[in-house]
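Take a look at the structures below.
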Structure 1
Amino acid sequence: MKTLWLLTAAAVVASVTACRRSTPEGAEEEGWSVTAWGERFEIFAEVEPLVAGAPAVSHTHVTVLGDFSPLREGVVAAALRAPGLPEQVFRQDTKTRDGIYSIEIRPAREGDFDLFFLVNAPSGQEQIPGGRVRVGRKGQPGGRLDAREPEEGISFLKEQQWRTPFATDWAREGLVATTLRGSARVRPAGGGETVLTANLDAVVSPRPWPFRGQALAAGAVVFQLTPQVAGTRSGAELEAEVRSLDAEAQTARNRSERLRKLLEVDAVSRAEVERADAVRTSAEARLTAARRDLATARAGRSGATGGASVAVRAPWPSQVAEVSVSPGQAVSMGTALARLVKPSPVWIEVALTPADASRLDSTAKVQGLFMRRAGEATPLAIPPQAVRLVSRAPEVDPRTATVTAIFEVRESAAQLPFGSAADAEITLAGEGTGIVVPATALVDDGGVAVAYVQLDGESFARREVRSRGRQGDAVAVEGVQAGERLVTRGGQAIRRASLLSAGAPEGHVH
């Protein structure tokens, strides 16, 4: 990140303020203010005119930049320095109230001086330059030497800032990546979804029973199917058939054994023995089938597991996404039983404008993917090594006027649930320079993206901005200059302040 503003030399903003001081003759002399930032503290001082030998009060507002709270404990001092002269330090050990220290500055002589603010607090010590000032004489008081006519701004007092989630930072120039944006939907990867179906007319056994989200190993039994027996046949009929076939099979076995003994003494032909063996085999086969039908009928009608059940297995490691049947349900061949999905990787379908989609060719290098779902403040950042461009649709969808691009992401459904919708940002290789600000700095002002810059401690200006691209929580914009102090949190509160009607109170009590 290229920084055009160095914080080691604190920035200083000066302007004429509404604070005034009465002279003995009753004439009003304008005070002045200075705003300066260090690395730990922000100083906003409203100072009365400087006159040699006379007291001038500096109402010094001190903000702790770590959390933008008022300084509640510490010592604050103002110092005047000039080459060849002893340093003049004016110290204030007690606060007027949280964040405000009223420092009495009594310059010893006229002249031009460098102003410094010295803060000694539990959170650290810091010396913050406040610019060049002139100490005058009675009738010709002094003040800021580099004061400028202030830009008209929106008033937002320190007391308001301290009570509001608020933060500022320097607008910086940084590297801007090429970013494509579009609405996205998560789905299983190609070949990562299957529907298990019944391969025969059967009753679904209650054990085992799958449930949504269940993890399955390859080959794991998902269902047991008990083949159906004709519903028109009663249990008594099936039992009678088993007894009849049992007797028939026994008769066939006895005849086969007798004929084999007669064959040993050449009393019968071999062909006759073979015919008897065939009758025996047929009878035993029909008996086995009848017994299986009887056991199946008993199991199916009682809801128990048994009989000649058929296992339905998971084809690969998966999770159960949907169960379509109930325990004990009679199903016909081809009935859908459950849907399984591979939890990883996932596919993300992104709807892009045709212009953005044209940048996704065989040479495009994806540098990252950011997914922001509704209600989430922070997007999910997916690193480049976990993203692969699968395909880009060859045509524009006439309903949405977008082109669908598919990306494979090595994340699991636990992190990106299938079917979820999100806003996607695809970062491609190739960078330029621009002003990069946090997304929290942008405020929707009636459909227009705006940001607020700090002119001085309690004055802010509205800037309309245009987004050039977004990468996670960082946005490249036009409309803000490098080195401006940008409101990164609390812009909505400043917008509300700008909408206050005339007659709202101005200034504040020290």
Structure 2
Amino acid sequence: MKWGWWLFVGALMAGALLRLPQLDLRPMHTDEAVHAIKFGDLLETGTYRYDKHEYHGPTLNYLTLLPAWLASERTLTQVTETTLRVVPAVFGLCLVLLLLLVADIGLESIATAAVLTACSPAMVFYSRYYIQEMLLVCFAFCLIGAAYRLVTNGRISWAIMAGVCAGLMFATKETWLISFGMMGMASLGVRFLRRREGRQRPAVSARSLGTAIVCGVAVSVLFYSSFLTHWQGVLDSVLTYETYFSRAGENVRHGHPWYYFLQILTFTRGDHGPVWTEAVTVLFGLAGIWGVFKEKGGPGEQGRELRLFLGLYALLMLLVSSAIPYKTPWLVLGALQPLTLMAGFGVVAFLQWLPRRMRTAGTIAVTLLAGHLGWQAYCANFIYYDDPVNPYVYSHPTDDVRQVADAVKEIAQNSPAGSTVQVVCPGDDYWPLPWYLRALPDVGWWNAVREDFVPTGIILASPEVESALLFRLYERPSPGQRHLYVPLFTKPMFLRPGKEIRGYITLDLRDKSRKERTE
């Protein structure tokens, strides 16, 4: 038994080493930058307004206040990537720790699942990503664990915890509905199997159920109402599903084939770098699910029922996620987490199935496979963190975006009286630049070169608007009022792969800036 607890300790240490260092290493993704700017409004004004069309729920924003306050950051300019990303990183670690909630159904299996969770490249990568997904997965599993404890001992404290977790799921991201629905279907599946085996349904009191519902509603209302200051947010939290149901059926933007998640989990290889695979988790997870379905049931076997539930939940989450055309790689986490848990049972069953004389070799092999996962996680987060060969890098900015921002800030801050910056990108497709230029006091954001566009000393623009921009710079002004613009960059620069951004600077401003730097 003792080695199971040592595995937990090792899993937490590995999880911390992979999740917490150098959180500012990777450039900010567009989604991260959008959430960061939204958080800045809350930090600086103390108010939050839920948007039923974008941004998702408010828990990420409110929970980020704590590390910001601890770091004495009071404005968006002061906030760092580390402050933001430490929130999902902590929840990624909590997901490992929360496995202790169900340790009594098989300590060795749960401890093995903890190691696989700690070293999973996908779990680690998105634990270092300032988006809601890791929070949602963590709250979902905490709900499962609390519900299991409620069924086993009936204490009202577990009903409160289950209700709070359900409310936090609702207040985190609209896709909570998928997770919650699949939990319901998995519960019905367990109930059906229980009836076939002639076993009674475990009783949950009406008091406990009512307490959970009240707590869930109260928590969600508190967050969406911005702590009782904006009641429209509560209504919008329901109306938003019109937007998200239509978005789920999209097959153009973020549309991928049904096997997309299976592909990134089992085998991906680019023109350089390692082979990316979490096939060991998938295969052992399926083996664990198969094994629990082959077990014979008996009275009072609530541990087996939880394993049945987790197996059904993992399969249903993977099936539904694969069936919906709208896919981004972080959406696989909802299925990967219970599948990883079942992989712990698959590994232990495999080792027990081996002849005694081969178990040491089998244990070494499994350890090496877990180490390979950890090595991939290291590569994904510290070497190929913005490289498209990494399957978890999705339309991600490269280091160009930092170079663009640094060049603009250097000129704007070193020019004699500062300089206004104009950014022009169709469809407001200039993200994550608002994050990187947040320290500049005067930046104009445009989606087209309109009549009221006023050229300034520094202009960043997409190639699509270059002809309209050149007309505005050289054809519209009267003679004597035209400024000569020169390229700001000596090579093509990209906000992300395929999205070029070009820089223009007036000749006199460039010369003044150079003079300032040399003096």
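Every number in this text was worked out from the coordinates using simple rules, so none of it is lab data. Because the structure is predicted, anything quoted here is derived from the model rather than measured. Cβ atoms are built from the backbone, for glycine too; each structure is taken alone.
Summary of computed values
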| item | result |
| --- | --- |
| Answer label among 1, 2 for the case where FRET efficiency 1/(1 + (r/R0)^6) of positions 66 and 242 (r between Cβ atoms, R0 = 41 Å, to 0.05), calculated from the coordinates, equals 0.80 | 2 |
| At a computed -19000 (helix-only ellipticity at 222 nm (-39500 (n - 2.57) for each DSSP H run of 4 or more, over all residues; to 500)), which of 1, 2 | 2 |
| Highest-scoring label, criterion being distance in nm of label points 7 Å out along Cα→Cβ at positions 74 and 314, among 1, 2 | 1 |
| Identity of the structure behind 20.1 (criterion: mean count of other Cβ atoms within 10 Å over residues 338-345, calculated), options 1, 2 | 1 |
| Among 1, 2, which structure scores highest (criterion: Kirkwood radius over Cα pairs in Å) | 1 |
| Of the structures 1, 2, the one that 3.5 was derived from, the read-out being distance in nm of label points 7 Å out along Cα→Cβ at positions 186 and 466 | 1 |
